[in-house]
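Got some structures for you, see below.
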Structure I
Amino acid sequence: MKKPVSEACERNREPILSVIKPLLQDAKSVLEIGSGTGQHAVYFAEKMPHLTWITSDRQENHAGIIAWLEDAGLSNTRGPLNLDVAQAVWPSVEVDAVFSANAVHIMHWVEVEKMIAGCGKLLSASGLLILYGPFNYNGQYTSESNARFDDWLKTRDPQSGIRNFEDINALAETAGLVLEQDYEMPANNRILCWRKNK
């Protein structure tokens, strides 16, 4: 099949790598939730050959991910695992970190709750949860473009939308995760990094 292409992935992969590479320097394996096209997986796995990048997504996105993984032929990629964050039982994997880009504003809030809780259960002590995307702070947009993006998201699906940092952080704390860093990124995005407490 023709590989799906996300222009956003092409734009944001280098800035994301510059932040996550130091965070993952001691990691051996990473689970990516919502691998989408598979572009991030291939790029990050190639740039960080010391770790195994495990892709996952809903079944309907697997063909595109497989096309990217097979074309790249990297020895340190796995999957895609069949993972809908709302499913009762997640695939059994041992990972040092979970990464997800541009997913929580597409998910419904109940799915965000289940994702964060699932990550808390999956990660062992000192494991990292790394989220990339736009976030609101104190209920306020950080830019006009994010406000327009949120309107667009809600016209497609009223239950989607840019999430409040404080709400996400509260979920993370409940799941035993402690915020380590909040990184400012290009195009009014952020990278949020939590560490599993115990």
Structure II
Amino acid sequence: MSYEILHQTIMWAMVSVTLLMLYVAIERGIFFGAALREGKALDQYIRSHLADRDLREEILTEFADAQSPQAIALREVIKAGHLPKDDMEYLVQAQYADAAPTIKKRLWILETIATMAPLMGLLGTIFGIVDAFHALSQVGGSSDPAIVSRGIGTALFATAFGIAIALFAFMFHNFYNAKADQVSSQIKRASLRYLAHR
């Protein structure tokens, strides 16, 4: 197997990693957009109906089909309404912990890509430089600057590509971690506000 093929294989692998990163970024963007909108609506509903005696039934009716982690957690807290207040606080903590895997789903992929992409780029660069020197030795040792420059320029593109992928993956990872914290805060806030009404 020639070094050129290895270099091209690494480049195609980085293209695949880029597509995976974009898929995760778009999917998480849709998830967090919908979850935060629903969580905000839930919080506003509780705030505006705190004086209602039938708040429990109103929330269960209004948000019966809601699929956000906030609504699911609050429905579980409401359904366990027979527990003492101290136990309810433990239930809120449990719901918060249960929602974490859904909220942080696939974020590890972005973190892995941010770590792995520069190393893939460096590996592609190494194979590209080795191929450039191999091509130089094939032409009888004459130092043609065009051959060397073209080979090294192509090889360095792999490093630049890997760093660019890592920057975007790191940016998405941090952005969505902040959104995950917002969703988690909404779970606690809505549940505790409801418990204060009890």
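Coordinate-derived values only; no laboratory data. Keep in mind that what you see is a predicted model, and the values were worked out from it rather than measured. Cβ atoms are built from the backbone, for glycine too; each structure is taken alone.
Tabulated values for the structure
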read-out: Of the structures I, II, the one that 0.93 was derived from, the read-out being Rg/Rh (Cα atoms, Kirkwood Rh); value: I
read-out: For mean count of other Cβ atoms within 10 Å over residues 87-94 computed as 11.5, the structure of I, II it came from; value: I
read-out: Entry that produces 19 once relative contact order in percent (Cα under 8 Å, 6 or more apart) is calculated, selected from I, II; value: I
read-out: Label whose coordinates, when helix-only ellipticity at 222 nm (-39500 (n - 2.57) for each DSSP H run of 4 or more, over all residues; to 500) is calculated, return -30500 (choices I, II); value: II
read-out: Of the structures I, II, the one that 10.4, 26 was derived from, the read-out being Rg and Dmax of the Cα atoms in Å, for residues 79-118 alone; value: I
read-out: Which of I, II leads on mean count of other Cβ atoms within 10 Å over residues 95-102, largest value; value: I
